[in-house]
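Where a number appears in this text, it was derived from the coordinates with a stated rule and is not lab data. The model shown is predicted, which means the values in this text are computed figures rather than measured ones. Cβ atoms are built from the backbone, for glycine too; each structure is taken alone.
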Structure I
Amino acid sequence: MQEEIEKAKSSAFKLLSYRIRSCKEISDKLKDKGFSQSVINSVIEDLKRIDYLNDYKFAKEFIESRLIHNPKGKKLLRYELLKKGIEEGIIDGLLREQMPEQKEELLAQTLAEKIWQRKKNIEINKRKAQTYDYLARRGFSVSLATKILEEISRQKQ
């Protein structure tokens, strides 16, 4: 059993050497490699104890990275973090902290203007629809996307 735990721990360390991961991600990867649930639980507890696994830190870094490299709205960030096994309380707290309404609005505004410019040779209604669809796919709320589109179409016509 101890040898099995050491193998699993070694696999977990190798996974963590590439990037920070959530507990669920490590658990899923170890399960895929054929380790038993008791071995996986033991490894995860050990890694948490020495602070190599921390879902709060993972979620915080994930959000920061997404805001810089692949901007998305709160809805999509929330969905992605839930899929990675992060607790709703952690997600909600971090999104409130790292993405207040003004920041999300500014981000959506920036993305919408970029798409609006890119689609400048398209008929206005189609241009609005494509910009709206883009914002919706990126996880921005209907009300925010609509508000921003109204502002952009008023300013840029």
Structure II
Amino acid sequence: MKISKKSDYALRVLMTLVEAYGKEPISIRELATRNAVPKRFLEHIMLDLKSQGWVSSLPGKSGGYTLSRRPDEIRMGQVLRYFDGLLAPINCVSTNQYEQCSQEAVCRFRRVFLDVRNETARLMDNTTLSAAFRGQPVRRQEVFDDALMGGAGI
């Protein structure tokens, strides 16, 4: 699974709003700067987040964006599905973008991709924004763990 830039940017901004939850609104300019997101692209993302009821905007000089729901009420799976539509690694195991494959009746590795889809969905659907925010940033050595580097395409 590879998420889109839109999902990536939306999650970045949501994490910033989780950090500021219960405090003053944050301007779109500040959100764009703090999260290295192009401001014009972020404007569209914020409209999408607002349409889902996840953020609210306040006009004016001291206005900006805040979370409109508690961080423990928004799940990462909701955000990813909204922006990317699916969590399945291949379409023959997707429920909303299913594409039949000529090998379905005999395919042996499809089961693995179904398990990947199910575990990914379970993890994303059980992870709230507040839970993700409480986690620690990933260290570089965790990404390049020697035990995993045998599969260099990770």
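Among candidates I, II, the computation of helix-only ellipticity at 222 nm (-39500 (n - 2.57) for each DSSP H run of 4 or more, over all residues; to 500) that gave -14000 used structure II. Taking distance in nm of label points 7 Å out along Cα→Cβ at positions 5 and 117 as the measure, the highest value among I, II is held by I.
Ranked by mean count of other Cβ atoms within 10 Å over residues 13-20, structures I, II are led by II, which has the greatest value.
Can you spot which of I, II the value 2, 8, 15, 17, 17, 14, 11, 8, 5, 2, 1, 0, 0 was calculated from, given it is P(r) over Cα pairs in 5 Å bins from 0, in percent? Going through each structure in turn, the value belongs to II. Work out the source of 19.1 here, i.e. which of I, II gives that when mean count of other Cβ atoms within 10 Å over residues 21-28 is computed. Corresponding structure: I.
One of I, II was used to compute distance in nm of label points 7 Å out along Cα→Cβ at positions 29 and 141, and the result was 4.2. Which label is that? Going through each structure in turn, the value belongs to II. Consider the structures I, II: one of them gives 0.25 for FRET efficiency 1/(1 + (r/R0)^6) of positions 85 and 125 (r between Cβ atoms, R0 = 35 Å, to 0.05) as calculated from the coordinates. Say which. Source structure: I.
Upon calculation of distance in nm of label points 7 Å out along Cα→Cβ at positions 93 and 109 from the atomic coordinates, which of the structures I, II produces 1.2? Only one of I, II returns 1.2 for distance in nm of label points 7 Å out along Cα→Cβ at positions 93 and 109, namely II.
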